[in-house]
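Structures incoming, each one as structure tokens.
The numbers here are math on the coordinates, done by the rules we state, and not lab data. These figures come from a predicted structure and were not determined experimentally. Cβ atoms are built from the backbone, for glycine too; each structure is taken alone.
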Structure I
Amino acid sequence: MADQYAQNQARGEPRRIPSLRWEESPEGPIVVLLDQTRLPADEVELSCTDVPALVQAIKTLAVRGAPLLGIAGAYGVALAAARGQDVEEAASLLGRSRPTAVNLAYGVRRALDAYRTAAGKGSAPAAQAALAAARELHQQDADASARMAGHGLALLDELLPEGNHRILTHCNTGALVSGGEGTAFAVALAAHRAGRLRRLWVDETRPLLQGARLTAYEAARGGLAYTLLTDNAAGSLFAAGEVDAVLIGADRIAADGSVANKVGSYPLAVLAKYHHVPFIVVAPTTTIDLDTADGAMIEVEQRSGHEVTYVAAPHLLTAEGGASGGVPVAPLGTPAYNPAFDVTPPELVTAIVTEAGALSPVTGGGIAELCVRSRQVTIS
């Protein structure tokens with residue numbers, strides 16, 4: 001990603017720490033992660049020397065976001081192979097760590113397939129094949145991010161030709177979730193660079209505040225005009241006519257175009273529909289799961305109620321979703337409903353933007369065509 005960093009610095013933007021990288025240390029290869037639970041206060045890196053450590057980082061959300069989870073999964077398989085660990089068991093552990101994010105399973109499978117194909121040549125060539133597959137996926141995601149930003153900005157300009165876009169976003173979809181500059185946030189960043197972003201409205205994203213901690217962090221570093229709001233204030237923004245478009249990412253897109261994303265996305269889609277505001281999903285085609293027929297088939301991760309009943313620093317979260325500390329905000333023993341995601345039906349989605357182009361209206365046939373087109377883009 002050196003070229004991207006150089007471009008950012010040429011624009012006067014701060015050099016960012018990569019969200020994930022492979023490093024050859026004297027003790028052996030490691031996967032190094034920017035610990036997202038410590039942001040925005042501290043830019044701290046985690047070094048994972050084995051797959052259990054990487055799985056822990058995934059479960060505690062130190063590394064997160066659909067595209068980056070796919071990359072992490074691929075590097076995890078490569079790490080197990082390079083360290084002489086049980087690659088099949090490592091792949092199984094990684095694939096189960098976040099069930100809704102289809103990219104994770106995709107990245108694991110891609111590196112595992114490369115490893116299996118080369119296994120007959122010996123352990124070292126097989127490990128190198130897994131690492132090459134992970135690196136290829138990493139670069140392809142960066143390329144996809146750039147193409148999504150272009151397609152997304154073109155769509156915004158088509159839908160909102162007057163410019164001065166006021167965009168509402170939810171959760172975090174920037175460089176922290178990607179090999180490049182992100183998905184939905186990358187579109188907002190492209191609009192900012194083109195002088196066509198008037199305001200980025202940032203949902204705080206309860207209960208773990210990925211919007212407040214991470215999107216605001218990226219917006220501030222990128223020099224975007226942004227404003228943070230509580231999730232339940234979004235309706236008043238729509239009512240006041242202050243939102244021109246909603247841009248979100250996705251953790252899984254079913255074959256019919258249903259979109260699973262961070263919980264709170266579906267209410268925004270309903271608000272957008274009522275107020276005649278475009279609701280746009282930006283995600284790479286690796287997020288599309290043609291084996292999942294519709295939204296009802298998407299497995300939604302349920303996280304610990306502790307995240308709702310306590311206010312805790314995210315870096316205190318355990319792999320089970322609890323926390324080792326925090327301030328209680330509900331009576332002891334209060335049950336809590338805490339799905340990590342919700343599902344938006346395709347009829348509420350104005351468009352899906354991928355590296356292969358934008359799809360509108362969103363239909364099952366169109367989803368299948370996007371997947372075909374993406375393979376052509378990758379090959380070319």
Structure II
Amino acid sequence: MAIELVSLPLPPSADASKFADFGKEVRGVNPGALSEDEFKQIEELLYKHSALLFRDCELTPEQQYALTKAFDPTSENYGHGNNKTEGTKKSILHPDLKTIPRVPQVQLIGNGTVHDHEGLAEAKLKHPSHTTFHKTRVSPADEAAGATRFYRWHIDAALYDLNPPRVTTLYGLVVPQGTPQVCRYDDGTGDVLPVPLGTTAFVSGKTMFDILPPELKSLAVRTRVRYAPHPYVWMSAAHAMPTGLGIESEGLELSYDELPPWKEEAVKTLPVLWKNPVTGALHFQVHPCGAAELIVAPLPAGAKREGALYPDGAHIKDLKTVRELLYKMQRPAIAPALVYPHDWREKDLVVFHNRGVLHSVVGAFAPDQVRAFHQCNLAASDEPAGPSAEDVERWA
């Protein structure tokens with residue numbers, strides 16, 4: 001049976017014209033047992049479409065790990081390191097992940113208590129919610145009526161020492177059904193997005209760059225981001241913005257000397273734009289919560305200076321300025337019409353290009369609602385490629 005592609009089930013809120021190339025459902029293959037030729041087709045499709053959905057999969061942790069590893073055969077460790085999350089319980093990721101003992105690259109995530117699961121006698125899972133991370137929260141009364149928020153827009157990446165994974169695989173084992181919710185942006189725009197309960201929301205990094213005005217395209221193509229050491233520990237006392245797109249500047253981040261031991265050479269400085277290895281497109285790929293500094297290259301010789309931002313280059317260390325610039329560039333792409341909120345079914349497998357999309361957990365579950373997913377991503381064998389000299393000439 002030949003591989004068949006079907007459009008993703010877009011919600012009425014989505015602008016279909018912006019999803020012409022984003023996301024496909026794949027039929028006709030078993031993702032847990034791909035032939036070499038089938039995998040090559042799937043690999044190319046992933047980089048072209050950013051997210052692939054496989055329905056009704058039977059997938060063991062070993063098969064999920066093997067599939068994920070096939071995209072980067074020399075990778076070995078889970079994206080944040082095997083059997084650890086930043087090596088400390090201070091990390092904000094620590095409560096969200098439980099490692100499958102025999103396949104430490106695969107994590108059990110979800111909500112509620114799971115018994116006798118893949119070598120885990122008991123796993124108490126907690127679906128991360130904006131109520132514990134944002135500066136403000138939806139009121140309990142509004143939450144009871146179905147209002148919620150994005151938790152945190154991000155890329156799956158340690159952002160320290162380890163390279164950002166190329167792909168993430170997410171497999172739904174137990175998916176509770178319930179009343180849909182309304183995701184509120186609560187940023188003064190009035191934006192809201194109807195979402196299925198417990199959706200994973202995706203946006204395209206390519207679209208994030210494509211819709212920018214020329215002066216912000218110029219800034220993006222010339223800029224690199226320096227992330228904080230141990231960023232998930234660094235931000236552990238801070239609060240997120242109501243859109244989940246970055247941190248409020250309240251001075252609550254830990255000072256660098258309060259962090260676990262760190263080395264300068266392990267600190268990550270990455271391009272704002274990551275180049276797609278198949279299409280050559282540029283994807284705006286910044287984890288706004290972990291960003292600490294921006295390093296802007298000057299305009300290339302002969303470039304138009306009128307209206308340009310930082311034409312002579314800059315090293316921006318003021319955290320508030322860093323966050324405001326990133327928010328200005330990233331916020332347009334999480335508008336309701338540009339978000340794909342996946343409506344999970346049991347045995348859904350979503351494979352996404354972690355270097356081409358941003359995603360967010362959404363919503364909240366009651367303590368007794370059991371949800372169980374397997375997640376796998378692997379710290380990559382290389383850093384993401386940034387814009388080429390030709391890209392800089394074109395966009396700067």
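Data overview
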{"quantity": "Structure (I, II) behind the derived value 126 of volume of the Cα convex hull per residue in Å³, for residues 20-171 alone", "calculated": "I"}
{"quantity": "Structure responsible for -4500, with helix-only ellipticity at 222 nm (-39500 (n - 2.57) for each DSSP H run of 4 or more, over all residues; to 500) calculated and labels I, II on offer", "calculated": "II"}
{"quantity": "At a computed 22.2 (mean count of other Cβ atoms within 10 Å over residues 148-155), which of I, II", "calculated": "I"}
{"quantity": "Which of I, II yields 19.5 [mean count of other Cβ atoms within 10 Å over residues 60-67, calculated]", "calculated": "II"}
{"quantity": "When distance in nm of label points 7 Å out along Cα→Cβ at positions 132 and 292 is computed for each of I, II, the largest belongs to", "calculated": "I"}
{"quantity": "For relative contact order in percent (Cα under 8 Å, 6 or more apart) computed as 29, the structure of I, II it came from", "calculated": "II"}
